[in-house]
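Quick note: the coordinates plus some simple rules give every number you see, no bench work behind them. This is a predicted model, so every value here is computed, not measured.
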Structure I
Amino acid sequence: MKFEPRNRHILVEKIEKDEEDETKVLLPAGYKKTEEYTLARVLATSPDSSVLARKGEKVVVPTHLIQDINVGEQSFSIVLENHICGVVYNK
C-alpha cells in the first residue's frame, strides 16, 4: 500500500533509539519514557509543502505532534510541515 501525504503534511519514519540501561527506580509495568523530540526520516512530502526537507533527510519533530494513522494492517506517521524543528546533517 502506498500513502501520499496532502495538505502540507510530511510522511515520516520514526528512527528508534537504542534502549538505555535499566533504571534503578521502581516504575509501573509497561512504563515507557517518551522523549520531547523525535528524530525521523522524511519518506514523502505533499505537493503543496514548502518545507526544505527532502526525501531521505533526517528531521527533528516534537514527539507529541507526530500523528500515527492505521490503514488496514499498515501504519503511517505524518507531521504537519510547520512542526519540523530542523534538519539533521552528517558532516
Structure II
Amino acid sequence: MAKVTLGKDQKLLVDSFYKVKTKKNLTLFIQDLFTDEETLDFAQRVKIANYILQDKTYEEIEKLIPVSSSTISKIGQVIKFGKGGFKLIKTSKKSK
C-alpha cells in the first residue's frame, strides 16, 4: 500500500481556511465544504479534545457526547502523541 503524502493538498486546505477572514464567511465555507454529518463529526472531535484537556474522564465524556469509547481514546492518543493542534484551540472551563 502506497504511503499517502498530503503536502500540497494540506497546504491548499490550510490556505483556503486562512483566506476566510470572518466567522460568518468561515461558517459559509464549512457549510459548502462539508456535509452536515462531517461537520458534526469534526465538532464532536473538538468537544472531545476540549473535555480531555479539561481532565474529564473518558466515562464522563461518554455521558456528555454520544460517541464510542474508541473515538474518545483515538482523540486522547492524538492529544498525547500528535502535533499539538488540539491544544491550540482548547477552550476554558468557564466557556462551557
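Kindly point out which one of I, II the value 48, 39, 19 was derived from, the read-out being Cα extents along the principal axes in Å.
I
For relative contact order in percent (Cα under 8 Å, 6 or more apart), which structure out of I, II has the highest calculated value? Intermediate results must be reported in sequence, preceding the final value.
Working: I: 34; II: 22.
The structure with the largest value is I.
Hey, helix-only ellipticity at 222 nm (-39500 (n - 2.57) for each DSSP H run of 4 or more, over all residues; to 500) derived from one of I, II reads -21000; which structure? Display every interim value, and only then the final one.
Details: I: 0; II: -21000.
That value comes from structure II.
When log10 I(q)/I(0) by the Debye sum over Cα atoms at q = 0.18 Å⁻¹, for residues 11-50 alone is computed for each of I, II, which one produces -0.57?
Traced to structure II.
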